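Next come the structures, one after another.
Nothing in this text is a laboratory measurement; each read-out follows from the coordinates by a stated rule. Everything numeric in this text was worked out from a predicted model, so none of it was measured. Cβ atoms are built from the backbone, for glycine too; each structure is taken alone.
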Structure I
Amino acid sequence: MAYFASALLALVVAECLMVAGYGYPAVPIAAPETLVLVHVVAIGWLSLLMCGALFQFVPVLVARPLHSNSLPLPTLGCLVAGLVALLFAFLKMAGQIDLDLAYFPLAATLLAAGFTLVLWNLGRTLWASRPLTLPARFVAVGLLSVGATAILGIAFALILGGVSTNAHLLDVAALGLPIHVIAGLGGWLTFTAIGVSYRLLAMFMLAPELDGPSTRGALYLGTAALGVAIVGGVATICFDGNLTITLSAAGLLGLCAIALYGRDTVHLYRARKRRKIELNSRMAILALASLAASAILIGVLLGLGVLGRHIGAVVFLVSFGWLSGLGLSKLYKIVAFLTWLECYGPVIGKTPTPRVQDLVVESRATKWFALYFLGVWMATVALLLDGPLAFRVSTGAMLIATSGIIVQLVRSRSLIDVKAALRLPEGARRPRFLFSSAQHA
C-alpha cells in the first residue's frame, strides 16, 4: 500500500505540472523540465505502481511466497530517494536550483540499488518457481527490461554528471534515448502489464487461463522485439550502424505481438463465465482501446512521415491511456481485494462477512474513470494539433478525475462504504492504511 500511495502522489504531482504548463509541450521534449515530468511519471508513478503490484501478485502467478518480505521497504526508500536526486539533477540543469551537489551520480547509485533489489527479490521468487507459467514469463522478460532501462539510465547519468567520458557511453548517451524509452515503456511497463493482465483478467472475469499459440506468439514476438531494440540497438550505435532500420524491425515485431495480445483479450472477454463484469474489467477495455489506438497512431504517423514530430503524443497516449488507465482500473480492484483479505480473511467461514464488491460503490466511481479517459484522449488530440491550452485543460480534467478515483480508493481502504452491521465483526482486523500483505492476512 505504501508503494501505491507513493505512486498515486507522483501521478497527482505530474498532472499538476502538466496543468501548470511545466514541461512538454511548452518546452521541447529534450528540455530538462520535460525530463522532470517524464521521470515523475515513469519512475514515481508507473514503476512504483508496478513494483507494488508485482510484490503482491508474482507470488500469485507462481504459487510461491515472495523471496523476501523485508526487502520491499528498503527498495521503496532507494527508489524514492533516487528519484528525488534525479529530479534535483534535472532542475539544476534547467537552472532552477543552485546547489552544487553530485546529483546524477547519487541518483544513479540509489536507483541502481533500488532496481537491483527489485530484480533480486522478484527474480529469486521466479527462479525458484521454474518452469514458469506464461504470464510469469512475460514478467521475467519485463524484469530483464527494467534492468536494461536502469543500465541505460545510469549510463546517461554518468555522462551528464561528468563522471565518464567513455566513447561508447558518449555514443549511447547521444543516440540511445529511443532505446531507453522502448526498454522502459515497452519492456518493463507494457510487457509486464501484459503478463499480469493475462492472469488478472482471467481471474476477475472467471475466464479460462490462456496457453495457446497466440499467447505464446505474443511472448516470443514481444521478446524478440525487445531484444532487437535493446541489444541490437546498442550494438548498432556502438558499431555505427543504422539505428532507424534496427528500431523499425523491432517495431514491426512489437506491433505483431500487440495484435496477438489484443486477440487474446477479446477472447478472454468473450469466454468469461461472469456475465456482468465489474468496473475494473470494464475500464480495462478503455485502456486496451488506448493501446490499440497507440499502435494505429504509430502506423498512421509513420505512413505520413511525421512520427518524429508527434512522438510526444504517442508516448503520452501509451503512458496515460494504456499504462495509467490499466493501472488505475486494476488498482481499484486490487485495493479492495487486499483490504478485504487482510480485514476479513481471518474470520471467513466463522461469521458473516461482506463481499469484496461491498467495499466499493461502482456507480460513484464510474464517472471519474470516464472523465479520466476522456481527458487523456482529449489531451492526445491537443498534442497532435499543437494546442497547448487545450492540453492543459484536458490534463486538468485528468487531475480532477484522478483525485476522484483516489477518494474512492481511500473509502475502500477505510471500509467507509461497508454496511455498519458487517464492517468489523468479531475477529476481523481493521486494515493498516499503508501496509497490506496477503501473507500477513
Structure II
Amino acid sequence: MLWLPPPEGLSIAGWQVAALTVLIGCWWFTEAVPVTLTGSLPFLLLPLLGVAKPEVVASQYMSPVLFLILGGTLIGAAFERWNLHRRVALFVVARANPEPRAMLFNVMAVTALLSMWVNNSATTVMMLPIATATLAAMVPNLDSSDVGKDRRNFAAAMVLGIALASNIGGFATPIGTPVNSIAVGILDRSFDVQISFVEWMAFGIPFALLLLPICWWVLAFVTSPFRFEGSSRESVRAAIGVMGQMGTAEWRVIAVVTLVALAWVFQPWLTRWVPGISDAGIAIAGALLLALLPSGEQGSTQRNLLEWEDAKRAPWYLILLLGGGLALADAVVKSGLSAWLGETLAIVSGLPLLPMLLAIAVMCALITEAASNVATATIFMPIAASLALGANYDPVLAALAAAMAANLGFANPAATSSNALVYSTGRIPIAMMLKSGLWIDIFGAIAIAVLCFLIVPLLPL
C-alpha cells in the first residue's frame, strides 16, 4: 500500500495509517504474531512513518483507562482468591427453582452478574463445573444413549448459556470486557468525551437486562427447546456442594469491594472534596488496599488479601495490547483517515439516525465473529463517528454503537474465549452455536441501536 499513491481526497499520512491499520488487522485477525506484541506496532511504525512523535504515541500506552482495567482485575483476583465468586454462584443455584427452564435462567443470571466484575473467561471457567454438577443432578446418566432429546437440549443450553451470559454480563460495566475500556479510552483521547463508571452502567446494565432474557428465550424455545420434569432442590444442593461459613478474609474483601463500588457510584460528588479522584484512581486504591490489609485467616499461606502471586495473574499484557489499540485509533482520527472513510461510506451517513446506528451495529457484530473484538472496536469506532459527523449527528452515539457491537460475537466458537471454553466440552453441536449466536447477534444489534438512540443522549457527556 505504501508503494501506491493515496486515493483521491486522502492525505499521505492518512494513507500510511491505513496501511498500518491493514497490517495490524491482518496480524490481529490471523494471530500470525502474538496478539499482544501486535499492539507494539503503532509505537514502532507511526514515528518511522513520520505520522507522530514517539513520546506522543507512547502516551497512549499509559491511558487512565488501562489503570481502570488493571485495578478492576486485581480486585477481581482477590474476589477469586477467596472463592467469593463461587460462593455467590452456589448460593443462588442451590436456592433456585429446580424446574429446568427456571434453572437455566438462574444459572445464566448469576453468570452475567459475576461477569460484570470478573473477567469473562474466569467467570466461564468457574461456572462450568457448577453447571456440570447441576446437570448431573437434574439429568442422571446424561451420556447414556437412552437420554432423550429434551434432556440433551437442556444440557447443551445450560453449557452454551454460560458462555452467552458471561459475554452479556461483560457489557454492563467499563471493566466487564477490554473492549468497554478501550471504548472509554478512545472517546476520551479522540473526542474529548469522558464516560464515568456510572454513566457507562446507565446504558450497559439496561442492555444486559434486555438481552439476557432474550438469550434465555432463544435457547429454551428456539434453538434447543426442551421440556421435562425437573429434579428436587435437595438433589441439586447435594450435587453442587456447600462451602460452609464465611471467613474473615471473605468479609474483608467484601468490605473493600463495597467501598470501591460506592466510590465509583458517588465519584462525581467525591470530586468536590477530593479533586483529581477518578474511576481509575479508585480502582488502583482498592487494589492497593487489598494488598495492604491482612487476611486474618489462621494457618493460611496468604498473609494479605492480595499478594503478588495473585496480582501477577492480572492481564498486564493489556497495557501493550489496548495501548496499541488506543494509539492506532488516535492516528486514524488525527490523520484524517476516519473522516475520509466516512465520506466514502456516504450511503450509510445518508440514513436517519436510528437506521444508521443499526447498520453500524450489525456490521460490527458480523465482523467481530471473524475478527478480534478489540481490533473491531479500535478500527470501526473512529469510522462510525465520522459517519455520524458527516450526517450532523452526535459522533458519540455511533462510536458507542460500534464499540458495544464489537462485544457480540456469539456465533463463532473462536470469537471469544468463553465460546471456545464451552465448545470444548463437546456438548454443543456447532449448528446450535451458530444458530443461537446469530439470533442473539441480531437481537443484540437492535438493542444496541435502540439504547444508544434513546438513553445515551440523556447522559451528561
- Task: Out of I, II, choose the structure whose coordinates give mean projected area of the Cα convex hull in nm², for residues 212-283 alone equal to 5.9 when calculated.
- Result: I
- Message: Comparing volume of the Cα convex hull per residue in Å³, for residues 188-323 alone across I, II, which structure shows the greatest value?
- Response: II
- From which structure (I, II) was distance in nm of label points 7 Å out along Cα→Cβ at positions 36 and 196 calculated, if the value obtained is 2.8? I
- Assign the value 0.6, calculated as distance in nm of label points 7 Å out along Cα→Cβ at positions 60 and 356, to the correct structure from I, II. I
- Which of I, II yields 4.9 [distance in nm of label points 7 Å out along Cα→Cβ at positions 12 and 308, calculated]: II
- Query: If relative contact order in percent (Cα under 8 Å, 6 or more apart) is computed to be 15, which of I, II is the source?
  - Reply: I
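Suppose you compute Rg and Dmax of the Cα atoms in Å for every structure in I, II: which one lands on 21.4, 70?
I
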- Message: Looking just at FRET efficiency 1/(1 + (r/R0)^6) of positions 244 and 380 (r between Cβ atoms, R0 = 25 Å, to 0.05), which of the labels I, II belongs to the structure with the highest value?
- Response: I
